[in-house]
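See the structures that follow.
Read the figures in this text as sums done on the coordinates, not as results from a lab. From a predicted model like this one, the values you see are computed outputs, not experimental measurements. Cβ atoms are built from the backbone, for glycine too; each structure is taken alone.
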Structure I
Amino acid sequence: MADTVLYEVGDGLATITLNRPEAMNALDVATKVALRDALRDAAGDGAVRAVLLTAAGDRAFCVGQDLKEHTALLAENRSRGTTDTMSTVREHYNPIARAITSMHKPVVAGVNGVAAGAGMGFALAADYRVAADTASFNTSFAGVALSADSGLSWTLPRMIGQGRATDLLLFPRTVKAQEAYDLGLVNRLVPAADLAREAAAVARALAGGPTVAYASIKESLAFATDHSLDEALDKEDALQTRAGSSEDHAIAVDAFLAKRKPEYLGR
């Protein structure tokens, strides 16, 4: 794995850190490949019960595509007569967004600074966002004559409504932390100095929780966004059956009756 993405697992928590602070954690090819592979590793590791996606430095979570590298690749493609200049969406951005949203465990984004373009997309793909009061969000795409990617066309309108999503995509602007919180883009807003601690605390709490139940909640929310009530009720039935047969459910019921805190196993 490239040193532009750090990967660490401990006590059920996988911490994935974008590590290009000198480039505001912009996404060059090596970083995109490493991030994609790290997320897949976390998804497939039975010892991992939650994921924290964060970034090094205090200026940026991720400013999206590395435009310097992108410009060079565009020039190279033109010289070769290649028209598929955005294969990175298919090869990198889509797999990353899918890995975050489909993972059967909760993903927390710790947003320390600017989250723009794909950086905003990846943050919104997470299940829970803890943001520093110095963080900001910008869709960015239309500003460089591009459409939305990294899942933003799906996540953004579901969080803030079609009208506001259209506005932010057609007219990109900086959405500062307080406005992002007020809009519902951020779940928890904390002082910048506390971000690392608070984001890790949220992720650790989820790592110690009932993993099967969390996975079922995550799946039910995603399903219900584009299905009818009857279909959602049937899905809830199936997922509740799964959660109800888990070891963690039995542990929770026993702990409740004994008036003690449950110690979940994640299964």
Structure II
Amino acid sequence: MSLPPPVPTAIPGAFELLPGSVTLVGAGPGDPGLLTLHALRALEAAEVVLYDRLVGAGVLELVNPAALKVEVGKSAGNHSMPQEEIHALMLRYARGGLRVVRLKGGDPFVFGRGGEELEFLRAHGIAFRVVPGITAAVACAAYAGIPLTHRDHAQSVRLTTAHCRDSVDDVDWESLARERQTLAVYMGVAALEHLRERLLAAGRAPSTPFALIENGSRPEQRVVTGTLDDLPDTARVHGVASPALLVLGEVAALAGQLHWFGAAPLGPPAPALARAA
């Protein structure tokens, strides 16, 4: 009878990466200046870096030049490597005695499947640690001048994902449609029409402001604003594409006043232009 794998011990030291271990690192939304010191030091010490497609180029430039860098895909609507293969790579390199960094966009535990990866590592006796990252909702909203909570407008914030129709349908729409809360939707560009229909049907006002933040925190950031009623039409006219975060709620209207990074927000198109699109 085979023995169960040993339970991995915690990795000692604030920044030390042990041989044969895996460190999950949150890369944030793209701006390398948003990395934590722990993340930077992990990248500098790594011998293998398995990184997602949406990790910013500036972040990758900070990786140890001698490290092996392997892109493992994972962007909205495009999964170039199955999760099982990513697990297998982590296991192979860790068992080879290397210091492995699993570099994930945003935060590893916010729609990043970091929990699944830690469960896999623990089941196979691989030591691990986690370096949190700034998740897209926090960073992109901040770079667009949008406070996710505000005493006058929103006392709570909800994070959800809408990368496929099944996930859009399997939510509590009445809860998401409540007033005086901010809704931040990850990976929702392909489902904007469905999102609008379900939120309106659940009671959210058609005049509720929204902001779509494309490539948040990066030099090419764009912010598109409007109201829930014209959400899909506005996004279509402006050609909004992934990666983009949807912020819905009264606070989204503040982007027009408080934007500070990149170009001013783009507003809804003229009615004739919207119909033509």
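A value of 15.4 was computed for mean projected area of the Cα convex hull in nm²; which of I, II is the source structure? The read-out was computed on structure I.
Looking at distance in nm of label points 7 Å out along Cα→Cβ at positions 171 and 227 over structures I, II, structure I comes out largest.
Taking mean count of other Cβ atoms within 10 Å over residues 43-50 as the measure, the highest value among I, II is held by II. Could you figure out which one of I, II the value -7500 for helix-only ellipticity at 222 nm (-39500 (n - 2.57) for each DSSP H run of 4 or more, over all residues; to 500) was computed from? Answer for the origin of the read-out: II.
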